[in-house]
1. Have a look at 1, 2 and say which one yields 1, 6, 11, 13, 13, 12, 10, 9, 8, 6, 5, 3, 2, 1, 1, 1, 0, 0, 0 for P(r) over Cα pairs in 5 Å bins from 0, in percent, as calculated.
2. Which structure, out of 1, 2, was mean count of other Cβ atoms within 10 Å over residues 86-93 calculated from, if the result is 12.5?
3. Going by relative contact order in percent (Cα under 8 Å, 6 or more apart), which of structures 1, 2 comes out largest?
4. Please compute distance in nm of label points 7 Å out along Cα→Cβ at positions 46 and 214 for structures 1, 2 and give me the label with the greatest value.
Structure 1
Amino acid sequence: MKTLARHLLPAAFASLAILAAFGAHAGEAEIRKNLKERIPQFPAIEEITKTPMPGLYEVRVNGAQIYYTDEQGNYLLEGNMIDVNARRNLTEERVAKLSEVAFDKLPVKDAIKIVRGNGKRKLAVFEDPNCGYCKRFEKDMKSVDNVTVYLFLYPVLGPDSTVKSRDIWCSKDKGKAWSDWMESGTRPATAPGSCDVTALQRNVEFGRRYNITGTPTLIYSNGTRIPGAVPAEQVEKQLAASAS
């Protein structure tokens, strides 16, 4: 009997594992099929995963956009999932993780490189020249030293943002043109018609792909991403954490 059990139990566990995996795949297939049929305009589904809540699935589209549904795809929810015991916003945490950008994958050739002090620390920033929060951020950043900033011009606030970004990008001294405009309101000279501004379009496309929806958006060397005009003290704290 013991010998028989040694042979039967592993087979039984293997069968249960196969059935569980089949059930998971079957649920995912049904969700994909039903959502596509019932909401034809719904974006292409990139990933479906189980959530900690029984019967609820995460549906990921457009890189880091999160929806929730049941295992048949009969209902679709948009909003935050909160773990009330742990007091954690699971949706925010998930989106933050999905939105991380590996620093060495940033297209720095399309950025304005600004070196302060020894430049040992690294920071990337996406900014629009017409963004008031960006102007406040730039004033605060004057007190942050020993950092190399990769400034990605990100003209998303309207046609004039595109014009100003073009003129800054095409300036002989891009960094000076940027700081003159952001700090004192000195508008850069009109760019020559022969200037190549395809980098600006690539920046916008990159931002859309990684769901950069506001300016300024900061990306640190460890991949941490923080939106908004955070004060210099917080920038210093995060730079130190990124270097450790």
Structure 2
Amino acid sequence: MLAPADVARWRRDWETVMRYYPPGRDELLAACLAAVEEVHGRPPERVLDVGGGPGTIAEAMLRRWPGADVTVLDIDPALLALTDTALPHVRTVRADIGTAQWLGSAGGPYDVVLALMTVHYLPEDRVRDWYAEARQLLRPGGLLLVADAMRDAPSVVPAPPADAGADPWTSWWTVLAGEPAMAPLLRERAAALAGLACAEFAAPVDWHRDAAWRAGFSDATVLHRRADHALMAFRRPPGGR
């Protein structure tokens, strides 16, 4: 059983790491929350956080909307265990968005589906299909929020200095690997992720807009942009379409 104090520390450190990817994470999250309230004119009743990991975004949403029913979906059992410990009132779902089978576990319908730094794990064709699947989970008039790398032109990422050491992501997982309580979950995680790889997919804003329109969304708006990352909002039409 995980100790709540340890989980709280690991989740705080996770947020520090996540502020490294992408830049402007706090501003991005604020734009997400404001967009939901603007579209709905009221707090959402049901929210799905796709790739929500240890539930830090879910916790932020619940601070803003304490009455919301929030579900966190992720493929990673170790991260979901942190959510279960910290937020026992939040529903967690273990599923792989790399296949359409995730729809059967996700539940719904939702007012909001959120995917922050998640779709870049998928290859291009799978992202197109994922937009159509996410639409199925939304109520008419519901909102899909996607934030990820959206490069309008090729960019060169400078190599880190030779003495830079491990990146924050690797360092965070190294700390967890030294925690005896996490050992069974990390073994389960290794099995769950075996054979999977990040596609590092990054397409321009216009690509995402076109993919969402083809999937049946109507409005497509850029809510926030910084460096090579953007946050976009897509609305399912309020009618029967």
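1. Of the options listed, only 1 reproduces it.
2. 1
3. With respect to relative contact order in percent (Cα under 8 Å, 6 or more apart), the highest-scoring structure among 1, 2 is 2.
4. 2
Bear in mind that the values in this text are calculations on the coordinates, not laboratory data. Being a predicted model, the structure only gives us computed values, none of them experimental. Cβ atoms are built from the backbone, for glycine too; each structure is taken alone.
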